[in-house]
Every structure is written in C-alpha cells, then in structure tokens.
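J.: Down below are the structures I want you to see.
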Structure P
Amino acid sequence: MTTALIVIDVQEEYFSGALPIQFPPRDESLQRIGEAMDGASEAGVPIVVVRHVGGAGEGSFQKDSATFQLRSEVADRPRDLLIDKHLPGSFTGTGLQEWLEEREIDHVTIVGYMTNVCCDTTARQALHLGMGTSLLHDAVGVPTMPGIDGNPIDAETLHGAALAPLALIGVEVVPTAEWVASLR
C-alpha cells in the first residue's frame, strides 16, 4: 500500500469567514492537520493540498479574497501538489486521480474541512475508485449547521453523524497520532 495525504480546504473561510469550524475545536484540528503533514513529510508520504474555489456570486471561497487563502499552518509546510477544486469532491474536475495513478498510489489519508461535505465526498470517491481510504477524525472538522427543518445541528453531533457511515462503508477512521505512528 502506498498512501498520499490529502489536505482539504484548510482555508481562512473556516476561521474568520462565514463557516467557522466548531468541532473538533478549530485550533485543535488545525494542530492535528499540521502534525499529519509533518509526519507525512518525515516519512516521505506525498502531500496534496486541495483548495476550494467558490463560484461567482457564491460569497464564500471567492478567489483572491482574504477568506480564500490557505491557512499559513498549511501554506507554509511542504507539499507535492496544490489542486483547486470547484465542487465538494477532490477528484471531480481535477487531475488528482491521474496524479495518484502516475505515482502508483493506491491509498489516501484525508484531513481538512468539512468532515460532512468535502472530506466525506472525497473519501467516498476514493473508495469508488478502488482505493484504500483513511480519515483522521481529529484532523477534520465542521461548524454547526442548520438541519432541513431550519433548526441547528450542533457541530459535535454532525461530526459524529458524518464519520459513522464512512466507517461503515470501509473508510478507516483513526486519530492522527495513531496514523503518524504507523508511518514510522
């Protein structure tokens, strides 16, 4: 098994923008993302950073806005590839699949934001492509969001509800420290 670390949408939008991460607490999840990136770098695991680009008039993730920018904790660390995406899945409309195939990478490990949208979609896409998939549950996160009835779903409940079906379908859901230790 050859893995790559996929770092999804660690952008300012989730810190000072309209979608502040609330669970796990954003400073803690950001620290775990950094630990995963450092562990991957030390072990020679390729790192792909993915950045969301909002559509014209969407409001969030507008290119060249302050909230579009990658957090320095990610931007200042080594990476092998930077991908811009326009939809939740990191494989959709990007060259990610081809890049991974060229390097004979058959497993991805996912960190970033949001657990229930872009991380979830990317994990499912990887499984559908026949890849092994891991998600570091303390290095992803969500904000509180409105339910379909308009009432808020607290972030911790939403996080758990997103992780449970991923584990059920075969995504390995593990803590960052365990994953980093497995690289040694």
Structure Q
Amino acid sequence: MIHDPLLVDQLGALEAIKFDGEVFRATRKSLDPLAPSTSGGRWVPKDTAPILYTSCEPEGALAEIAFHWAQLTPLPSKPVALHRLRLTTKRTMRLLRANLETFGVTWERYGELNYARTQEIGAAVAFLGYDGLLAPSARWACENLMLFLDNHHAEENTLQVTHTEEVDWLAWARSHGLVSAGE
C-alpha cells in the first residue's frame, strides 16, 4: 500500500506515548479475545495489518458490538463475552478529535461506516511502526485503543486476558437506547 507522504509526515511529527493499563473487548463467546481482525474496519483496510480493536471502557466495547450486531437481521440473541485485557505498549499514537479533523475526518460523520480516511490514517500509523493507536470511540464517550499486532512485540509488551464475563448485549443495548425495545 502506498501512503500519502504528507499524512505520513504529519503523523510522524506527533509524539508517541506509552500505554500501560486495562482495555476491554466484547466478542462472541467462542472467539479468542486476543485474535486480531483481518477483515478491516475503521482503522485498517481488509487483509492488511492484523489489528486488535479494544476500548478503554467496558461500555465502549459493548457499544461497539451492539452497534454492529444491531444491524443484523434477525438480531443475535446470544450473550457476548466481555473481556478485560492487561496491555502495555511502547509506542502508541494518540489522536484527539482535533487531530482527526486536521487529517480530514469530518467529526459529524465519524460514526458512519465510511472508513476510507480513517483507514488511510490507521494504515499510515502502522506503517510508521506504532504498536497502538488511541482514538475517540465513535460509539461511546471514551477512547478506543487499536493494537497493531505486527508492531507489538510480546517480549517487550504485555497483552493478556485478566477477566471474562458474560453480558446480555441486547438487554444492555436496550437499556442504553442503542436498540429499541421492539427489536
């Protein structure tokens, strides 16, 4: 993939941070919580870098899965597994709303499924060797942390599941107004 040189230069000028804390991931009960996505998403195009999508808040992880599952017909009725992960990184990029707008992301449309610009940004961040990307969640008032597994070296960093609980995602989504009671 060829990256926009101006975008790479702008991203490369931002200071890297270290992350040391807990993140959350909601998955199907049968899915390995540490298995990366290769099917693309907001921050990487399909079949490029393996990425692990997490949230800094449990509600952020539940809001993400609720958004995607609410688009399915019929609605899945099985509970999800909410995982708490211990994670450290050495070189993570933090993008704030103002950064995203500077890089051409329209905030009013950030929650939509048009991922072209955010995928360009994420791919450039991975290309620059960052092991993680902290960015605002499009679904909850928190940050999400995306982990670029090709750049996250297990011998230097931590990534482990510390707790898993079952959550009735549909009841949670209804109680937070993310799915109507009739669905």
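Read-outs: derived from the displayed coordinates by stated rules, not from any lab. These numbers were taken from a predicted model, which means no experiment stands behind them. Cβ atoms are built from the backbone, for glycine too; each structure is taken alone.
J.: Compute relative contact order in percent (Cα under 8 Å, 6 or more apart) for each of P, Q and report the one that scores greatest.
T.: Q
J.: So if we calculate mean count of other Cβ atoms within 10 Å over residues 13-20 for every structure here (P, Q), which label has the highest result?
T.: The maximum falls on structure P.
J.: Given a computed value of 0.45 for FRET efficiency 1/(1 + (r/R0)^6) of positions 45 and 149 (r between Cβ atoms, R0 = 41 Å, to 0.05), which structure among P, Q does it belong to?
T.: For FRET efficiency 1/(1 + (r/R0)^6) of positions 45 and 149 (r between Cβ atoms, R0 = 41 Å, to 0.05), the value 0.45 is produced by structure P.
J.: Where does the value -7000 come from, among P, Q, when helix-only ellipticity at 222 nm (-39500 (n - 2.57) for each DSSP H run of 4 or more, over all residues; to 500) is the thing being computed?
T.: Only structure Q yields this read-out.
J.: A follow-up question, please. Name the one structure among P, Q that Kirkwood radius over Cα pairs in Å, for residues 21-124 alone of 14.6 was derived from.
T.: It traces back to P.
J.: Matching task: 21.1 is the computed value of mean count of other Cβ atoms within 10 Å over residues 133-140. Pick the structure from P, Q.
T.: Label of the originating structure: Q.
J.: Once Kirkwood radius over Cα pairs in Å is calculated for all of P, Q, which comes out largest?
T.: Largest calculated value belongs to Q.
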